[in-house]
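Asker: In structure tokens below, several structures.
Every read-out reported here was derived from the displayed coordinates using simple, explicitly stated rules and does not represent laboratory data. Just so we're clear, the structure is a prediction, and the values are computed from it rather than from any experiment.
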Structure P
Amino acid sequence: MLNPRRVNEELAIGPQPGVNELADLRRSGFRSVVNLRASDELDQPMSPDEERRLVEDMEMEYLSLPVAVSGYAADAIHRFLEEVKHLPKPVYVHSRDGNRSGVFAAMYEALEQGLTGDAALRECQRLGVDCDEPGLREFVTGYVNEHAGEG
């Protein structure tokens, strides 16, 4: 059973859902799904293309935004920030285990609220996201501090 972690009323994060869990998301009122997994990642219950078909068949919007497990890139978070603004809400954002989706959602929330990079790290912690990877803390705080006030 999927247990989405709410960032706010419009955004939730978690691990990759299976077919039944996608249906549960729809029944729970989600209107969009964002997949941060790359098509070549191991242990996927379905490909991003299969997930797109299922999500769209359930009359939800779908966005595939592959983010490499090995690193976060400013262009990926920038695209995420821009695209999520235009998706029907609420949005479920997933990665393999919810860590990447949590980092992106925490950065989104911090920027939407005009918060600092340190506040984004606290949001990661609240969401149960591990930001102790080398370079990740610096990426989160640096990006959020640099782009604060642009929203």
Structure Q
Amino acid sequence: MSQNHPNKVVVHRRIAATREELFDAWIDPQGMQEWMCPGDVISAEVQLEPRVGGNLFILMKGPTRTHEHTGQFRVFERPSKLAFTWTASNLEGQITIVTVEFHKVSNSETELILTHESIPKKDVSDRYQSGWTKIVDLLETYVQRHRGTRHA
């Protein structure tokens, strides 16, 4: 499938958090409302069914428009990997795949690798590169702010 759609986004980040903390942040709809806000997005509505086959719905709201994203979890391997389909309103129904991997670096540091594949257009993958990078920035800030307040 990726041969037909060669455009993909990869974001690597080492974060001072455990794999469990990061994984759990990805399946916490309340928390995601805070950090799933790239670009001019000021708020997000998030609904998740965190399990293989479970659905996800994310409505990102900006000052002049909204961005609707839907998908379904394909991989759910706590604390190492999540993968889900990602269909965005700006992609006219095209299904893409997002994979988030959590690799232990030490007891207090994790390498997060986010890969978004099968993006049909180069200009869209460029925008997603910026968006996912911002989302990972916000995730890192969120996890640091909430360390020790959540239980895995």
Structure R
Amino acid sequence: MTNGVSGGRVAGVLQALYDEHKALTPELVVDAARPEDSLIHDQFEWDDQVAGEQHRLSQARRLIRTIKVTYAKDLDGTARQVNRYQSTRVDAAPGSRVYRDVGDIVQNQLEYQMLLRQMEIDWARFQRRYSHLKEFHDLVTRVDEAG
């Protein structure tokens, strides 16, 4: 599997699929990539042993994220919950992420600052994704007023 993909090549294949089916699904994309001569074949892991392990790792990440912890109550008594285990970077190396208990993170100034930085990155990504919609601005205003 290659990560150095030409965005134009992938975009062209996805656009052709979209034009044909009027929607995209992961299943359509994988099916289009199956033939070895497909322009996006090299974007997928076809070794079932490797892909199977990657799927289990994905399931494990999802499982870890299901655990919540109540950390505070609103003024109206409503309990607030967050994921108990937060994904944090161990070092600068790609793939060097671990899940740490949020209680431990807030006790460690460096880890807490890293978590806050990730929050900023996530917020910026969210803004880039939706800021072109009027409803985005309406939602941000409502949340700001409620806060």
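Asker: Can you say which of P, Q, R returns 39, 30, 25 when Cα extents along the principal axes in Å is computed?
Answerer: Considering all the candidates, the number was obtained from P.
Asker: Continuing with this model, one more query. helix-only ellipticity at 222 nm (-39500 (n - 2.57) for each DSSP H run of 4 or more, over all residues; to 500) computed as -14000: which structure among P, Q, R?
Answerer: Working through the options, I get structure P.
Asker: Name the one structure among P, Q, R that relative contact order in percent (Cα under 8 Å, 6 or more apart) of 11 was derived from.
Answerer: R
Asker: As an exercise: Cα extents along the principal axes in Å, for residues 17-72 alone, calculated from one structure in P, Q, R, equals 52, 31, 12. Which structure is it? Walk me through the intermediate numbers first.
Answerer: Working: P: 34, 19, 16; Q: 35, 27, 14; R: 52, 31, 12.
The correct label is R.
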